[in-house]
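Once you scroll down, you'll see the structures, which are given as structure tokens.
Read the figures in this text as sums done on the coordinates, not as results from a lab. Keep in mind that what you see is a predicted model, and the values were worked out from it rather than measured. Cβ atoms are built from the backbone, for glycine too; each structure is taken alone.
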Structure I
Amino acid sequence: MGHEVRGVVAPAKGAKVEVTTVVVPDPGPGEALVRVRACGVCHTDLHYREGAINDAFPFLLGHEAAGTVEAVGPGVANVSPGDYVVIAWRAPCGSCRSCLRGRPWYCFDSRNAAQPMTLVDGTPLSPALGIGAFAELTLVAAGQAVRVDPAARPEAAGLIGCGVMAGFGAAVNTGNVQRGDTVAVIGCGGVGDAAIAGATIAGARRVIAVDVDPRKLEWARRFGATDVVDARAEDPVEAIRALTGGNGADVVIEAVGSAGTYRQAFFSRDLAGTLVQVGVPDPTMTIELPMIELFGRGGALKSSWYGDCLPTRDFPLLIGLYLSGRLDLDGFVSETIGLDDVEEAFARMQRGEVLRSVVTF
């Protein structure tokens, strides 16, 4: 028997989202039905609406969510009804090549997919990142539901399901920021600020925030930036070098996803420094770099997928840091809204007025 709930659907490429009735099935084997309590409005949802991910319309949007397990299907052992969870868009299968090689953060096994949710006329919906949490209930593979401490308020907790984990992990997991390192973060939206927070918690002695928006630079200070660079007013490469004794940063995190900022990040590194790309580029983008610079500078050029996280390990860790006062998840929540306000939240996000709008139920 299905459950009829309200949900936010992107009906066609570039069309405004609609709040409509969604039919959510009861959980089958290996699945969990989650009552959503809060879900962040992430830029990835806008990518889905614009057709920049794929063309499997209509999409049920929302993926950065916390909620309570309502029911589970046969064979589910990791969660039980009543558990407070954050939903991950990756649930390592344990048996694929990446998992067996000890790299579960690279697992994208399609067997994690749950039954389809539909419109009332039976039209299947494509859930954003396999979640679809702009709805009162959502159905996910049980492995995606990660238990966390219920003391964390859902508006904050849900954000670790995507943007905060991506940025924090880019610094701590992919970039391996160490105590005493110098770090530069180019792009100070939600992901970039989470990278700043991660670098700060890891013990970086200097964290340089780079952006073209003075408002975002002020937000970056809240999360631990020791220095800020307005890239409209000065060359960020030269500014980062000046702030690091002429050397460049040990770790540079590119959180924009453009060829221009990637190039800046590349030349902002110290000799043998690490560049971490966590910003998602347009598929058409290309970049040219002199091979002698690739050879001569050495170091590492890395991409960070979901902060190279293992959700069952990292989600409780981040919630623990939040509850102990070391990670300011509340600072990412610019406003709380209802389901009917998602379209306008997209507009505010595009104008750079918010770090995160969060839908609450």
Structure II
Amino acid sequence: MVRKLNLALVVSVALWLGVATLAAPAPARSPSAGGSWAPDAHAEVKTLKITILSTMLADDGLGEWGFSALVETDGHKILFDTGARPNTVLENAKELKIDLSDVQDVILSHFHDDHTTGLMTLRREFMKKNPTALSRVHVAKGIFLERRPKPGSSQAAIGDTNPMIAMKKDFEASGGKFIEHDTTDEIFPGVWLTGPVPRTFPEKNYAPGVEVKEDGKWVEDNVPDDQSLVFNTDRGLVLLAGCGHSGIINTLTYARKEIRPAPIDAAIGGFHLFSASDDTLDWTADKLKEFQTAQLMGAHCTGIESVYHLRQKLGLNRHTCVVGTVGATFDLKDGIKTGRIAR
């Protein structure tokens, strides 16, 4: 009798488990990237390659005051920023034999034209081959706000007008879509957008003399729409920044709080330190040490001398802390490789 009851209990439990399994909800769909996963702070990317397509220094291709990089991770391709001139990224991609026609997602780090100008050229060119090419652009809240020179300012400053206001109309007319992020968001498993970054530390990595209209009032423009891309890997976090107007330390502090308090395996991109004082660079290096930063590739507005200063203070070397060039890469397996001129 006991044996029959036990058997009945086992069958009942098995049936209940089967029903529970069948009734379990499917993973939530990410509204940002159209994926089929539930956001998970512990998801890790397995493969990651970042290739710089626009920056000042170039062995081959075109150098400019601007930034752009192609991200390839776990079967996904993302274009991060689009350069300063209409054709730079297009021409450099051709020279590097990189096809952008199968890239759907674009990240714009902020509104400045040295990161956004190439968008329409690239969209028009590659939609001829693939209508969805570069059709989905992720931006942070504030990117479409009106800007102006500060009254009484004697000279024009970078960002004293906002090219994104007119570009929004042209891009949407082409069939493209902007997705606005106001918080940290996982757009693919293990791939995170910071959204607007809280300014915990007083890093003023932006041009003075510009105002932004927020809630009907003109205030100092600290580039509130500045955002970065962060990858969660089994070796730590990898940061990709366009200009780092929020400050590299503010950005990493926020990423480690919102995503995972992990060491920083690599920081790649522009960090707006070209005019930073030695004291500022020393402080930055000390904080990067706290985060156990293992590799750094400073491109665009980071500054050549600033990269060398950080290299010395961080105890890194010419293989792990370098100046970024057009065609330079970061790979999870092989680390940083930069151009001949910067080795």
**Fill in**
When I, II are compared on distance in nm of label points 7 Å out along Cα→Cβ at positions 47 and 199, the highest value belongs to II
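Work out the source of 1.14 here, i.e. which of I, II gives that when Rg/Rh (Cα atoms, Kirkwood Rh), for residues 127-174 alone is computed. Walk me through the numbers on the way to the answer.
Working: I: 0.99; II: 1.14.
It traces back to II.
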**Message:** Suppose distance in nm of label points 7 Å out along Cα→Cβ at positions 71 and 239 works out to 5.5; of I, II, which structure was it derived from?
**Reply:** I
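1.06 is what came out when Rg/Rh (Cα atoms, Kirkwood Rh) was calculated for one structure; which of I, II is it? If you can, show how the numbers build up before the last one.
On the way: I: 0.98; II: 1.06.
Source structure for this number: II.
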